[in-house]
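In what follows, structures are represented as structure tokens.
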Structure 1
Amino acid sequence: MKFHGTVHKYGRDIDTDVIIPARYLNTSIPEELAKHCMEDLDAGFVAKMQFGDILVAEENFGCGSSREHAPISIKSAGVSVIIAKSFARIFYRNAINTGLPIMEAPEAVDGISDGDTVTVDADAGIIVNETTGETYTAQPFPPFVKDIIEKGGLIEAVKGKVRE
């Protein structure tokens with residue numbers, strides 16, 4: 001899996017209430033959730049997002065509640081991959097379950113700035129900051145995680161297994 005896009009960088013402890021505010025949890029429709037993604041932190045987030053852009057954050061991204069609405073809203077807003085120093089454990093698993101690629105790469109986070117252009121080869125665990133020329137490494141996805149993400153999430157992956 002390869003990703004290429006402009007970086008939108010945020011700080012630490014970005015919680016699920018900021019990712020998708022609770023007042024919008026009256027729907028599970030991905031496109032509706034995407035309209036409000038990150039709006040309490042960055043009101044212009046959705047407007048500046050281009051499909052395939054990359055979200056970069058400091059420590060503890062996705063802390064807070066266990067709602068799957070958070071990774072769904074991010075993915076539906078067009079984010080191709082999230083690179084962070086660390087993720088809240090429940091968000092980490094919810095992201096995989098919803099088919100949103102995430103990578104922990106502290107050195108990359110330190111070397112990437114808002115607005116940089118980044119290329120990610122998730123299969124090789126290589127992150128290249130095209131703006132600066134710097135290269136960073138991350139743990140590649142294990143095959144079972146790659147399979148879930150490529151199929152669009154856990155439910156679709158299980159449906160595929162059942163069909164086989």
Structure 2
Amino acid sequence: MPTYETTYCTYHPTAETNLRCNRCEELICSKCAVHMPTGYRCKDCIKDQKKTFNTAEWYDYIIGLVATGLLSLLASGIISAISFIAGFFMWFISIGIAGGAATLIGKIMHRLLRGRRSKNLFLASTAGIVLGALPVIIFFLLTGNYYSLIWQGIYLFVAVPAVFYNLSGFRL
């Protein structure tokens with residue numbers, strides 16, 4: 001009868017296992033194993049994989065926040081200017097402008113950032129969208145023009161997730 005050698009997890013020396021990481025071949029127990037579509041991986045290999053995704057430099061966060069803020073201020077101002085003319089049709093116009101502005105902002109940011117990526121970079125860029133719209137929102141609050149806040153709300157509701165997903169590469 002063949003005898004088998006007992007093997008133990010690399011990270012938990014008391015846990016018996018026969019499972020190996022499909023990338024580095026280290027022995028891993030069920031607590032350490034991360035299920036991937038191609039098999040199981042250890043947590044170290046998963047961390048290494050995340051590092052290849054996060055390619056942003058420190059200055060990309062500043063570029064992302066400032067550039068999206070300025071572009072959002074411009075888009076928010078355009079929506080405000082048109083809202084005085086369009087009346088009822090502003091519902092449709094604001095959705096269209098918000099979607100178009102979000103797509104344009106996403107494309108401009110992708111070029112400015114030269115394809116570098118990071119989840120925090122995407123969050124900083126979407127925060128820039130909100131910060132860019134704030135001066136217009138504050139102006140409407142101070143002047144008592146509460147009706148125009150609806151268009152800014154629609155703009156933010158459409159633009160924030162659209163820019164985030166456009167920058168992150170997620171496609172619907």
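Assuming -8000 is helix-only ellipticity at 222 nm (-39500 (n - 2.57) for each DSSP H run of 4 or more, over all residues; to 500) as calculated from a single structure, say which of 1, 2 it is. It traces back to 1. Identify which of structures 1, 2 gives the largest calculated value of distance in nm of label points 7 Å out along Cα→Cβ at positions 4 and 156. Looking at the calculated values, the largest one is 2. Can you spot which of 1, 2 the value 29, 24, 16 was calculated from, given it is Cα extents along the principal axes in Å, for residues 12-59 alone? Here the read-out was taken from 1.
For structures 1, 2, calculate distance in nm of label points 7 Å out along Cα→Cβ at positions 44 and 76 and state which one comes out highest. When distance in nm of label points 7 Å out along Cα→Cβ at positions 44 and 76 is calculated for 1, 2, structure 2 comes out on top.
If distance in nm of label points 7 Å out along Cα→Cβ at positions 20 and 84 is calculated from each of 1, 2, which structure is the one that comes out at 1.5?
Working: 1: 1.5; 2: 7.2.
Structure of origin is 1.
Where does the value 22.9, 66 come from, among 1, 2, when Rg and Dmax of the Cα atoms in Å, for residues 28-91 alone is the thing being computed? Corresponding structure: 2. When volume of the Cα convex hull per residue in Å³ is calculated for each of the structures 1, 2, the largest result comes from 2.
Can you say which of 1, 2 returns 3.4 when distance in nm of label points 7 Å out along Cα→Cβ at positions 68 and 124 is computed? Only structure 1 yields this read-out.
Just so you know, all these numbers are worked out from the coordinates, no wet-lab data involved. Source: prediction; values computed, not measured. Cβ atoms are built from the backbone, for glycine too; each structure is taken alone.
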